[in-house]
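A.B. asks: These are the structures in question, set out in turn.
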Structure 1
Amino acid sequence: MNDWREMASTFSLVCLAVLMSVAGRLGLSLAKDLPPDDPSARESWWRRRLWLVVADLSTVPALSAGVTAAGAYWHWPLLYAFMAGLVAGGVGLAFIINELKRRITAQGGGNA
């Protein structure tokens, strides 16, 4: 990825991959429960769901940039970067951060 146009197209396709998998994960997590009957509980339920969507969608640029940077560093083909974007969006940023934290702690490099 020497040309800026190639990097931009890779970022765009990786962003699409991450967005697809995040949307799928959100769809599965939001479709499984129904709103409560109590009006105050329903308002809290809607607010919680809204912030869940906002939080997950806000990770799309970060995951896309990370996967694109990794692909540029290791000279991945476009298909590998796209697939890595699908995986990163599917597992989510919180899972990735927790796994990195666990590995750093297991190696004795952190106090968490």
Structure 2
Amino acid sequence: MKHYHSFSYFYTTFMHSLFSAVKKASHFIIGFLLLLSFGISGLLYVLYDVAQYIDKREAQEHITAREHLQVIKLSLRDFRASADTREIRVGGRLYDISSYIIGNDSVTMLVFS
């Protein structure tokens, strides 16, 4: 004769129902976290694109207005040692290079100050 009111029966029934509830909840939680991560990734992508657009727009405005531009002349050896054709450090300051011309043994650069 089976004892339905024994501890083992209640324990196994409780564990079975608990496991079933956790399994159902875990699918919901995993789905929610997946959607949340996609949403955050999409939002960050959009924010990065907006920031990049704003930076490009400001740079284009500075170039067309010729504001904040400065001419720097360096020896070709110093230019090659300290520049990566986009940025250069001169006298402890970092400049963005707009354009440069190499002539003889020197480089004339147009930089943003």
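A.B. asks: Could you tell me which structure in 1, 2 was used to calculate helix-only ellipticity at 222 nm (-39500 (n - 2.57) for each DSSP H run of 4 or more, over all residues; to 500) as -21500?
C.D. replies: Matching structure: 2.
A.B. asks: Still on this structure: Of the structures labelled 1, 2, which one yields 19 when relative contact order in percent (Cα under 8 Å, 6 or more apart) is computed from its coordinates?
C.D. replies: 2
A.B. asks: If we compute FRET efficiency 1/(1 + (r/R0)^6) of positions 38 and 86 (r between Cβ atoms, R0 = 35 Å, to 0.05) for structures 1, 2, which one ends up with the highest value?
C.D. replies: Greatest value across 1, 2: structure 2.
A.B. asks: Tell me which of 1, 2 gives 70, 18, 9 when you compute semi-axes √(5λ) of the Cα gyration tensor in Å.
C.D. replies: 2
A.B. asks: Consider the structures 1, 2: one of them gives 8.1 for distance in nm of label points 7 Å out along Cα→Cβ at positions 14 and 78 as calculated from the coordinates. Say which.
C.D. replies: 2
A.B. asks: Continuing with the same structure: Where does the value 15.0 come from, among 1, 2, when mean count of other Cβ atoms within 10 Å over residues 54-61 is the thing being computed?
C.D. replies: The read-out was computed on structure 1.
A.B. asks: Next up: Taking FRET efficiency 1/(1 + (r/R0)^6) of positions 30 and 46 (r between Cβ atoms, R0 = 25 Å, to 0.05) as the criterion, which structure among 1, 2 has the greatest value?
C.D. replies: 1
Read the figures in this text as sums done on the coordinates, not as results from a lab. Just so it is clear, the structure is predicted and the values come from calculations on it, not from any experiment. Cβ atoms are built from the backbone, for glycine too; each structure is taken alone.
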